[in-house]
Structure P
């Protein structure tokens, strides 16, 4: 079992450049060096060195991250400060990164017409027994970069709040969004509440610079685009 020392190597005595967790929180993971990211995975060092020192030593021995990935469990264990648990955790984390890089990118669906939205989402939504309010997040090429169910239940302007709808859009740096919801009755005719929600969301999108391109209602094998119905003029 690893012992965290309370001597001079406690974190409050460690310079900021050797405190990678704090730097990640303030700067973001992309701004950290390899040694800093490794130190976060290692978590602890020893009585005489910090996790950052241990990470630097690992990189010095194996050359780079690729060298650590290719090192055997036994080779990692030979490094002072690397026990069996740390060796396994390092291999697992670096292997996840390797797989992510090698995994082919999924082809992004481009939305050009309301029909494209319906064809994409109708198989998933037309037979739901409750109303689901779903947002599609698009890039500047109108390609879908994300999807999220914002609300489940009867549509109400006081519940489907713009804050919840656009929070994920801002997080994903979306250029625009398309909203959908289903009518379990099978009839996609928009209600007054549907129209009111659409207007509220459209105004909010115009205000923050993320356009609401459409609000599509899914029924049983049918759909209605509120944009095509003239509610976006």
Structure Q
């Protein structure tokens, strides 16, 4: 299904579904969205982990379950994926790509076109731009399996008919927001950087509405 056949409220996407809502970046997205007046649905594994999300509609289920995805997406204008997975030095990772395949199907079934998905520096053509420690130590020793799956996840999104943006944050931290980030697709002069989770959340929410980076994969950093 192509984007033209889907709902596309470019200036009024107020109903959003958030995956990965209880993760460290997802929590910032939820709280900022609620403060911004969005109608928020969060797909969560358990109510206990989302006890601080008053005001959000909570759908309890596994993101790999298409029935739960359909329930969470129903009636939404857009979806934000903040899904993550722990470092996996030895074992293959498939969670991100498998969930995203199901997500694309669910969005198509529900006629929801807008997807903003958080990936990370080191995916696709951003590999080798994380700085010495990240590129030479952290990535090969801890994250190579995770990023192999991020690459598969990104490929699923690109091959879909959705109106997508893939956001690749630089190395994440929990520092206060600066409310200003750089967004880059030309990485020839970029070699390492950081960005706060708060700033990533703001960028993602802005991008849902503004579509500055539709069908692109900006890297964002301070």
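Between structures P, Q, where is FRET efficiency 1/(1 + (r/R0)^6) of positions 161 and 201 (r between Cβ atoms, R0 = 30 Å, to 0.05) highest?
P
Of structures P, Q, which gives 11.3 when mean projected area of the Cα convex hull in nm² is computed from the coordinates?
Q
When relative contact order in percent (Cα under 8 Å, 6 or more apart) is calculated, the result is 22; to which of the structures P, Q does this value belong?
Q
Using mean count of other Cβ atoms within 10 Å over residues 25-32 as the calculated read-out, with 22.9 as its value, let me know the right label among P, Q.
Q
If helix-only ellipticity at 222 nm (-39500 (n - 2.57) for each DSSP H run of 4 or more, over all residues; to 500) comes out at -12500 when worked out from the coordinates, which of P, Q was used?
This figure was derived from P.
Bear in mind that the values in this text are calculations on the coordinates, not laboratory data. Since the model is a prediction, treat every value here as computed from it, not as a measurement. Cβ atoms are built from the backbone, for glycine too; each structure is taken alone.
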